[in-house]
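Some structures to go through are shown next.
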Structure I
C-alpha cells in the first residue's frame, strides 16, 4: 500500500488528567446533586437557570422560533428514520415454545428498557439530527420513559430551539438543559430534579465519552466513541470532486476527525487531493476542516480492490463508502465485514445517512465496528430468555446437570437438581 498522503500517527495520550477530572465531576454530582449541575452550568455555559427540565412553554416557544420550512425538513427526515426503525423492529421477534426435548419449553421475550437518556451534543452547532437518531428508535422500541439532554447555547439559559423541536418530534418525554460529563453522572446516579435512567446513548466530546466509560455498569451505554471517520474505496471511475466533498464533510466535524481514501488509481488520488484544496476555501468551517485534513487525512494507493477491501476490514471505519465501477460493486461489497454503516455507489453520500435517509448515524469508531454496529431499535431492547419443564423433562435432565455440577465441584448446584428427583420419586412411590 503506497501513501500518496500520509497522516499524523495517533498515539495513546496520557489519559490520567482527563480520567481524574471526569471522576471529580461525577463525584461532585453524586455528592451534591442539582447544586453541582447548576454550578457547572454557570461555570461552563454561563447559564443561570435553576429549573433544569425544559417546560412545555419553552418547547412551544421553540416551534414559534424555528421557520416552518425547517420544521417540515425535520419532520421529513424523522419520517424516514421512523420508517426504517419500524422495519428494524419487525425483524426482532419473540421466540415461544421451542422444545429441544419433550416436556421442555424454552423461549425469549423482547422487552424494552424502561428508561433512557438521549445525549444530544451542543457545542458550536445545534446537532438536532442526533435528537431524531436517538429518540425515534427508542420510541419505536417502546421505551416507557425517554429523556434527553443538551447543553444550552453559551451565555443563555436556552437549549437551541431546533434541538428542542427535533426532540419533541422524536417523541422525547423529558428534556433537560444540561450537558457534559455532569449530565452523564446525573442520569446515571440521579439528582433532585433528574431521575436516573437505565441506558444512556449518544455521542459527545472526550469528557462525555470518559463519563460514559466511568458510569458504565451503573447505567448501560451504547458504546464509547471517538472522533468521526470515513473511509472511501474508489477506483478510476469515481468522481474526484464528489470524493473530496465527502472527505471534507467528515473533516469539518472537528480537528480530530479522519477522512481516508483508498484507491486503485493514482491519478484519482492526486485529483482528489487537488479537489480538496480547491473546495476548502468555500467552507465556513475551513479552519477546522483544513486542520483535520492536513493532520489526519490519508490517501492510499492499493494494488487492487482486494487489497483495498482487506485494508477496510482491518481498519473497521465508522462510515465506509464504496465508489467503484458498477461491475465491481457487488464483489467488493460482499467481502466487506467491518464498518459502522455502508454507503454503496457514487450517488450515496455519507451525509445522506447523517441526516435523512433512515439508518442511524450514531456509529462505532476507532475500530469498534469489528465487534459492534451502531445505535438501532435493538439498542433499546433486551432479549430475555425463559424456560419451563414438566416433571418428566425435569427427571430426564436432572441427572445430567447433577453430573456436570459435581464435575465442577459445585455440590450445591448438584443438590438443587437431585432434590427435585428425590421428591418426585418419593411422590411416585406413594
Structure II
C-alpha cells in the first residue's frame, strides 16, 4: 500500500481540540506520523492549507436493505457517505424486516462489506420486530457485530420489557439507544405545539413530550445501571435532566441531528414536507439551546439521522407525508453553518461528529493520532456552492437544503488509507 504524506494541511484534532497547520503521514492503512517529514518514496499531497480531519462517524443512518432498496441501498449510501466525508456509517435496524436476528445481521454485514466503499457497522433491534414485547437475543447479536441496540422511533412503552432488556444489556456491557419521546403525547404529531403549528392547523405534540420520555428512560437507567444513549435531544427542557444524569454518574450520552441544529419550525413555511422530521423541528430558542449544549459537551454526538424517503411518500399533505430527510452528503456543509456563525469551532464539530461517536461505540476511528486508522476527510470549509438535490448520490433526494447556498466542500475521503472519493491522488 502506497505511503501518503499530506503536507501543508490544516489539521483538525478533536482530541486536543486544536486547529493548526501541520503534516500527516499514512502507511499500511494507519496514521504513521504527525508533523514529521515525508518518508522516502512517499507520495506527497499538497493540501494547500485546506482542512484535514478524522472521517465522520455518522451514527443513526437508515439504509433500505433489506426491504426498501428502492429508497437507499448499501451501494448508494456508501457513495453518498464518501462524498460527504463520512468514513464510518452506523446503520439503523428499522428495515423490513427489522434486523433482530443474528442471521439477518450477518446477511446485511456481508452485503455492506461487498457494496459500500466506506465502513458500515450495524445496530440491532432491542425487541423482536421492534414491537416492544419481547427482547431480542442481545448476546448472540453482539457476538456477530451489533454495536448497539435500539428500536429507533418505536418507543418501548412497556416499562417491564424495557427494564428486562436494560438489565440483560448491562450484564453484557451492551449499549442501548433510546428515542426520548412520550409515545402517547407524540403519536400522530407532525409539528411542535405552539403558535406556528396552531396557525398552520398542524397536528402537534408539546416539546415536553421529549423531556417526559427522557425522564422515563433515565429513571430506568438509574434502576438498572445500563449504558444508554439518547438518539436525539432537541429541546431546551430536556437538557437539565440530561445534565443531572451525567452529574449523578449515570453512563449516559446523547446526540442530535444536524437538521435540529441548523433549522427551526419556521422553515416548514407553507407545508414543505422535506422539512418534516421526527422529532419535528423545534423553536429557535430550542435550537440555540441545543447548539450551546453541543459546544459545552453536554450533547455528545452530531449525526445526519439520514432517512431516505421516496417522492411518493413526500408529495402528500404535510400531516400525511413521511418524516425524515437525507443528509449523508449535507452533514458537513450544514455543520459549516455552525462554524461560520461562530457557534462551534471545527475541533468541537469533529469531536461531536467523529471522536465521540467512535469512543461511545468502542471504535478505533475518529482520531488524528499515530496508530489510528487512516480514515480521513480533506475539505475546504469556505468553498461555496448551490445545493442541487438531483445531484445527490443517495437514491432518495428528500433534502431540506435543496436550492440553498452552502459552504464547505469535501475534496477527498480516505478509508484505511485508500481514497474513496475525490481527485487529490
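Read the figures in this text as sums done on the coordinates, not as results from a lab. Remember, it's a predicted structure, so these values are computed and weren't measured experimentally. Cβ atoms are built from the backbone, for glycine too; each structure is taken alone.
Taking P(r) over Cα pairs in 10 Å bins from 0, in percent from the coordinates of each of I, II, which one would give 4, 18, 25, 22, 16, 9, 5, 1, 0, 0?
The value was obtained from structure I.
Tell me which of I, II gives 1.12 when you compute Rg/Rh (Cα atoms, Kirkwood Rh), for residues 285-332 alone.
It traces back to II.
Ranked by mean count of other Cβ atoms within 10 Å over residues 301-308, structures I, II are topped by II, which has the highest value. If you line up I, II by FRET efficiency 1/(1 + (r/R0)^6) of positions 269 and 389 (r between Cβ atoms, R0 = 30 Å, to 0.05), the top spot, with the largest value, goes to II. When helix-only ellipticity at 222 nm (-39500 (n - 2.57) for each DSSP H run of 4 or more, over all residues; to 500) is computed across structures I, II, the figure -15000 traces back to I.
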